[in-house]
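S.K.: Following are the structures in question.
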Structure 1
Amino acid sequence: MVAGPVTLRTLHAGGFVELEGGTIEGSVEVGASFSASAALATGSLSVGGRARVGPGSRVGRVEVGGRFEAMGSLVFERLEVGGAGELRGDAEGSEVSVGGVLAVARSLTLSGSLETGGMVEIGGALAAREVSVGGVLRAEVARIAERVEVGREVVTRHGLKAQRIEVGRHGRVSGPLVGGRVEIGRRASAGDIYADEVRIGPRAEAGAIVGGRVILEDGATVASVVFRDTLDADRSVRFGTPPRKVDALPLFPL
């Protein structure tokens, strides 16, 4: 391990690197493993296996083939991890792409997109332009500017808001959904939904729906529907209470 903070132009190594932290103006390229126990500032970090940076690190572009850990708060431009990422504080950046699991202890704020094939777990708030999660999305609250696609499960305490929300077949949602357009796939289940347009797929279930235009496909089950413009419901749809048309919708949460 290199003692004390370093000041370097670049760092290229084939095997293992351990240092205390410091500033590396250009790129860091390591073949197997990289660890900085204190804050690291660098233009880019590329590691074939595992990488760890200390609290308060600022990294331009991060590319890690295996596992990446930030031991505290992290500011970055783009984060690409082939396996798993763990961020143990607040994180702020442009884009994130993770092949497996991403865990953030506090809040994650992105100006661009979040993509992961597995699970995303955010201890605080999630903010991004777009989100695509193949498996599970968990957060206290999520505010997404444009589109959210989740394959299996969405769990929030205070809700998920986006211009467009899509939950895949057999998906599960815990917490309210708020959006311009919300689509719940075949045999999926959701709680309360507030949107300009709502589509509940065949054999899917939902709680209270408040929407401008509401479409309920065959075999769907909903607790209640309050709609402003149109309600298109298959004859086989089951309502907990009769649907109700209103001239103006109440204010949506979030």
Structure 2
Amino acid sequence: MCGITGALDLTGALPAKAMGAQVETMTRQIAHRGPDADGVRVVGPCGLGHRRLAVIDLNPRASQPMSTADERLWVVFNGEIYNFPALRAELEAAGCAFRTTSDTEVLLHGWRVWGEAMIARLRGMFAFALWDDNAQTLILARDRFGKKPLYYHAGGEVFLFASEIKSMLTWPGFERRVDLSVIHDYMTYHYCIGEESAFVGVRKVPPAHYMVVQHGRPLPGRRSRRCRGRSRSRRLPPAAGVSCIRMAAISR
């Protein structure tokens, strides 16, 4: 397994050096998830962290965070894309030039060519975060069965995400407040039901869903669509610096 962490500065006031140091601290909390390599990168308002367990393309060139050649797109990824050879062949036929033999790079070129439709093409177990620097947009996605974990916190001056909650607990000023209703569920079912977690303000990206966080203006709300077509919506507290948080089901 690997591990991912990251933060999106919603105020524009956090210096890159401070962002990098804090994301590095977040990433150290999940060192057990990736003994082979680690990396942190700050791109504009977004900081990305990764711990790597090397399985495909053991060369250091496949380490993460990974970017496209023009550094417009950046990704951190946990999991394996089983059909990446077929996707790579399609992308090469479309003119994409690959620099590694890893499945991670397919996410970068796939997003550039197919956009959000790329996620429905993926077959595998995965959780990833992709930053589009031109669009100032963060994309979080999770596989259909939720095999790979992905948590997030939206609110205050920063948007946080990580493979494990304890990474987010290291962020300065993060409120460690237990959600007792979820603890009740956990003691009953030995599991945190739905999108909730044991901490107030920390949620899961649901299985078979992806999340788009657009940087720019106050947050108007959040929409979520279930895989079977039933829809629901819920307002979140305003978060300065975010124009939209949108969540949608992965089709197919």
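Every read-out reported here was derived from the displayed coordinates using simple, explicitly stated rules and does not represent laboratory data. Please read these numbers as outputs of a predicted model, since none were measured by experiment. Cβ atoms are built from the backbone, for glycine too; each structure is taken alone.
S.K.: The value 7 for relative contact order in percent (Cα under 8 Å, 6 or more apart) was derived from one model only; which of 1, 2 is it?
M.R.: Working: 1: 7; 2: 18.
Considering all the candidates, the number was obtained from 1.
S.K.: Comparing FRET efficiency 1/(1 + (r/R0)^6) of positions 13 and 133 (r between Cβ atoms, R0 = 25 Å, to 0.05) across structures 1, 2, which is largest?
M.R.: Answer by largest value of FRET efficiency 1/(1 + (r/R0)^6) of positions 13 and 133 (r between Cβ atoms, R0 = 25 Å, to 0.05): 2.
S.K.: To which of 1, 2 does the computed value 0 (helix-only ellipticity at 222 nm (-39500 (n - 2.57) for each DSSP H run of 4 or more, over all residues; to 500)) belong?
M.R.: 1
S.K.: Given a computed value of 5.3 for distance in nm of label points 7 Å out along Cα→Cβ at positions 5 and 189, which structure among 1, 2 does it belong to?
M.R.: Values: 1: 5.3; 2: 2.9.
Derived from the structure labelled 1.
S.K.: Also, quick follow-up: Given a computed value of 4.6 for distance in nm of label points 7 Å out along Cα→Cβ at positions 29 and 173, which structure among 1, 2 does it belong to?
M.R.: 1
S.K.: Now for a different question. Going by percent of Cα pairs over 34 Å apart, which of structures 1, 2 comes out largest?
M.R.: On the way: 1: 30; 2: 12.
With respect to percent of Cα pairs over 34 Å apart, the highest-scoring structure among 1, 2 is 1.
S.K.: Quick one: mean count of other Cβ atoms within 10 Å over residues 93-100 came out at 20.1 when computed from one of 1, 2, so which one is it?
M.R.: Working: 1: 20.1; 2: 11.9.
Structure 1 accounts for this read-out.
S.K.: Right, another one. Out of 1, 2, which structure matches 0.92 when Cα Rg over 2.2 N^0.38 Å, for residues 21-100 alone is calculated? Before the final figure, lay out the partial values.
M.R.: Details: 1: 0.92; 2: 1.19.
That value comes from structure 1.
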